[in-house]
Structure P
Amino acid sequence: MLNLFLQGVSATIVMTAEVITIGDEILYGHITDTNTQYISEELSKIGIRTVRKSAVGDTEEAILQILAEASSRADIILITGGLGPTKDDITKHTIAKYFGVGLVTHQPTLDQVTDFFTRRGREMLEMNNRQADVPTNAEVLLNKLGTAPGMWIAHEGKVFISMPGVPFEMKHIMQTSVIERLKQHFELPVIVHKMVHTVGLGESFLAEKIRDWEDNLPKHIKLAYLPSLGIVKLRLTAIGASSMELNNAIEHQIGKLTPLIPDYIFAYNAEGRLEAAIGRMLLHKNLTISTAESCTGGYLAHLITAVAGSSVYYKGSVIAYANEVKMALLDVKEETLAQYGAVSEQTAIEMAENVRKKLKTDVAIATTGIAGPDGGTDEKPVGTVWIGFAAGGKSFAKRYVAGTTRENNTRLFSLYALNLLRMQLQELG
């Protein structure tokens, strides 16, 4: 299926692909399918657009049907799974039936499989011999990391590619055979993606703020919203013939976007994690940080320390879940807790100020809240959190309200803390 994307007055032909995973274990959820994501990313890099991802079980009828459907809507059909030696691995036989051909032994593959077992001192069974059988119309893509070969079949203008479902074997075949062959077989355009990472604004509110900008994007540049918990990524995609021209066009549009939402953008196309962006800011400003956590239970510290090199700027954390620990380790005043409660502006400020002093850091951030599902009141419902900040002579706390799911709240509270930290670091010299 050929799709036309206009760039100026010229049309660029974009080759399309469908990725099919075969295996009951995928449908049952026993195995997480990571293959389709990897394949789609690799195809995108060489200008091939994935239009659909499908998963079917180990039945001949289902495989035959999906092959027919995929070939009607895509130029390239990539298949993973079902190439093993056991009876439930029927992909090769079904592909042969789809094309009306038989199977033939591919001697180089048989030699490789034989050597695979010999070097390991293992007996080679008859079923292992069948690993070398391939459809007569297939070109073999050697698998040096396993016993199941990949297959390339060109048929009526389409290309069918079958690979093992084992991720590291599939990736090996993609990198050593598939990508280069696709580039040689098709005249491919250039696809350029650039990402703008935002935080602090929901998808619908973000869309409203940039509506006029989005409406005026050139026809050859497409915008996609990629929301996740607390984060929205804006992906700009341009398709054409010149990588330089497309990059320049997208950068020009990002230049127009930035003044519309300056407080919400934390990264451009680089490391897209908020904690990594904050790490770069701390390094640039030569600042150190510490954390004090109650409701987040160490998750905030986990995010910060998940960044390589964080030991340069991150000194440590005090996880003070119980009030007695807040008093003993963070010097939160007993009267503060008695008068205002653990989930309060005053407690959050004292936590931040005192962890900064104890750990001798330039800045500190603290969290105290109600993650749920229980413990909320009318005044302080589940999802309430106070984030405390301290740096030198400046300290304050800000209240946020998230949802009612404990796991989501833990992450959201941590993101709120990181984003508040990010905004304060922008003001610090």
Structure Q
Amino acid sequence: MDKFERKVWGYALKNSISHEGFLNIGSVVSGMFHEFPKEEVLKKMDLIKNIASEIKFMEIEDQRAKFDELGLENEISHREGREGLPELPNAKKGKVIMRFAPSASGPMHIGHALTSSLSYLLVKEYGGKFYLRIEDTNPENIYPRAYKMLEEEAKWLFENNFELVIQSDRMDLYYSYAEKLIKKEAVYACTCKTEDFKKFSDGMKNCPCRDLSVQENLERWKKMLDKKGFGEGEVVLRFKSLNGMKDKNPAMRDFPLARVNLTKHPKQGNKFRVWPLMNFAVAVDDIEMKMTHIIRGKDHRDNAERQKMIYRVLGLEKKTPWTAFLGRIKFKDLELSTTKIREDIENEKYSGWEDPKLPTLAALKKKGYKPQAFWKFAEKIGFSESDKVMDKKEFFTLLDSFNK
């Protein structure tokens, strides 16, 4: 192991150990800049990333042992770790607007609590407005009890300091934006079969529907809304991607915004037949709520780019929210899918959402955990994009330490 590699191990291990296993690769690179020429550090970024990745899969005790084995205590310069909340870029006092936007598929679990707590604490720190936005525009995956459970849990976790918004109550707003985008020639109503459109996408070619006139698209849109019009699967409202069908990222090629779905909605019944998809509803709501900052999982990078395109065609590029992407905590032995947990409850594997074996907020609240425990945990993670593999025991040891 040469001097450079040894130092990478030292800075990465020290950073991970001091942050309870949450390694911040940015801090490692910063440390290396103090020891080596910037050009050399940048040239060896793959090595740094590989070592960081290896460390993330090590237990904290093994990290400490490795650090001691290398004998680096006196060689790694002391760098103060971040304390408190991370700084929020471009934040104006009293003007920060953020949101927590869970789906209505079930109540909150520990993953929701950590991500949303960071957003809430930043609004609390800077001043502004915090929204609880329940996303329920997919009629097929809604758990009716989730509306009340999410609201009650938010009252507990966010000190009842939020404004509640339910997406399915805003359908007229989404429809008005759909017409606005049609008139701007930014979307089109596509009647191609799914398999045919995939061939166009894979071949980086436009489908015939892309060249429809504004008038033809408006007529198709009206037919989507008409009870006697298009049926399920017969039409999709698509966004005209800014780089067209030749975009290097297939996920960006004329992605869908809305479709006909005749499933009865638990809250709205059969009042609506055209439902916006996530990227459309989220972009519209973020625009209307004047969102300034967003914290989301890094698996949503493509979605953030799609939503940014919608801002751009509406002439709102300068209003696009600043976004932080967080890494995931991957649990070895905990199920976080509310849909799967719901099935297990229905099959009597668990007694209910408050079953002590579950990682739900309802269960943890009943066991005596306080909101501050999640706040402190979220503060410790900050804006880290690093994924962390943990088991149940390791996670709850940390959470317990924050619950004192």
Distance in nm of label points 7 Å out along Cα→Cβ at positions 149 and 373 derived as 5.5 - corresponding label from P, Q = P
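Check the numbers for FRET efficiency 1/(1 + (r/R0)^6) of positions 285 and 341 (r between Cβ atoms, R0 = 25 Å, to 0.05) across P, Q and tell me which is largest. Each step should come with its number before you reach the end.
Numbers: P: 0.15; Q: 0.40.
Greatest value across P, Q: structure Q.
Given a value of 22, 38, 32, 9, 0 for P(r) over Cα pairs in 20 Å bins from 0, in percent, point me to the structure among P, Q it was derived from. Please list the in-between numbers first.
Working: P: 22, 38, 32, 9, 0; Q: 23, 50, 25, 2.
Corresponding structure: P.
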Across P, Q, relative contact order in percent (Cα under 8 Å, 6 or more apart) reaches its greatest value in structure Q
If Rg/Rh (Cα atoms, Kirkwood Rh), for residues 229-348 alone is calculated for P, Q, the one returning 1.03 is structure Q
Ranked by Rg/Rh (Cα atoms, Kirkwood Rh), for residues 181-380 alone, which of P, Q sits at the highest value?
-> P
When FRET efficiency 1/(1 + (r/R0)^6) of positions 117 and 157 (r between Cβ atoms, R0 = 35 Å, to 0.05) is calculated, the result is 1.00; to which of the structures P, Q does this value belong?
-> Q
If distance in nm of label points 7 Å out along Cα→Cβ at positions 101 and 253 comes out at 4.1 when worked out from the coordinates, which of P, Q was used?
-> P
Calculated from one of P, Q, distance in nm of label points 7 Å out along Cα→Cβ at positions 141 and 173 reads 2.2, and the structure in question is Q
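One of P, Q was used to calculate helix-only ellipticity at 222 nm (-39500 (n - 2.57) for each DSSP H run of 4 or more, over all residues; to 500), giving -13500; which? Mind dumping the intermediate values first?
Values: P: -11500; Q: -13500.
It must be structure Q, since only it matches.
Readers should treat all values here as calculations from the given coordinates under stated rules, not as data from a laboratory. Because the structure is predicted, anything quoted here is derived from the model rather than measured. Cβ atoms are built from the backbone, for glycine too; each structure is taken alone.
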